[in-house]
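Structures are listed in the sections that come next.
Read the figures in this text as sums done on the coordinates, not as results from a lab. Note that the coordinates shown come from a computational prediction; the quantities given were computed from them, not determined experimentally. Cβ atoms are built from the backbone, for glycine too; each structure is taken alone.
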Structure P
Amino acid sequence: MQKKYSIYRFKKDTELPNWIYSSDFYSIAQTKDELSVIATQTNFDLEGIIKSEDWRIFKIVGPLDLSLIGIISEVSRIFNETKISIFKISTYDTDYILVKQKNLNSGIEALREKGHKVSIEN
């Protein structure tokens, strides 16, 4: 079974639970107002934590040169045309697009129709 991820919103001064760091993929972003985390979906009771569940990850194969232009724009346009909402994360080497589980197959089909190679990994 493919892994699902959640997008968590913690209060800005929260000490993050250790299970986040054992997720095979996690991303942490903090601003003066909030602390957002993407990590493997859990069944833990997270009192006071806002979360959005059932996300799946598309990895844009990298590493990508930071000077490349238009990759995310192209992928975003494809998802926009198919009315699929996305959540984007970037690292130094590559980009990741999260889509809701219910839109996964439509997203894969849309990318393939536009000539993009999509492989599915666990």
Structure Q
Amino acid sequence: MKFWISLFAIALTGFLTGLYFPWWSFAVPTLLIGALMPQKGAGNFFSGFLGIFLLWLGLTLWIDSANGGLLTARMAWVLPVGGKVIFLHLLTALVGGLIAGLASLSGKYLRSLLPKQTH
């Protein structure tokens, strides 16, 4: 359950920060969510990765459909994706997902550095 709550919170904060701040700003709330909601195993990485990967993939597809795919088709020829627009969408989402996954994992590790509270 923690995984899904974290994934949704990361996607939501990623969307909101993208409206007002630079493209990389989603990493800050992702780090905080990773620190506040630590998970076992690789859960932190995958919740961050999937949250932003799915968000960015959806946003790039939505923006692409809004302008008829003109810019993406041209960019797919400029970048080394062989003119395949879907590869450009996946590459964009992969970059965001890796940054978010590493930010969330960093939040988990930062939390583990803090001294444990005993009451």
Task: Test item: mean count of other Cβ atoms within 10 Å over residues 11-18 calculated as 18.2, pick one of P, Q - done: Q
TODO: Using Rg/Rh (Cα atoms, Kirkwood Rh), single out the structure from P, Q with the greatest value.
DONE: Q
Open item on the list: Quick check for you: by relative contact order in percent (Cα under 8 Å, 6 or more apart), which of P, Q is greatest?
Closed with: Q
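Quick check on the output: -26000 is helix-only ellipticity at 222 nm (-39500 (n - 2.57) for each DSSP H run of 4 or more, over all residues; to 500), derived from one of P, Q. Which one produced it?
Values: P: -5000; Q: -26000.
Considering all the candidates, the number was obtained from Q.
Rank structures P, Q by distance in nm of label points 7 Å out along Cα→Cβ at positions 19 and 91 and report only the one at the top, that is, the highest. Before the final figure, lay out the partial values.
Values: P: 2.2; Q: 3.0.
If we compare distance in nm of label points 7 Å out along Cα→Cβ at positions 19 and 91 over P, Q, the biggest value is for Q.
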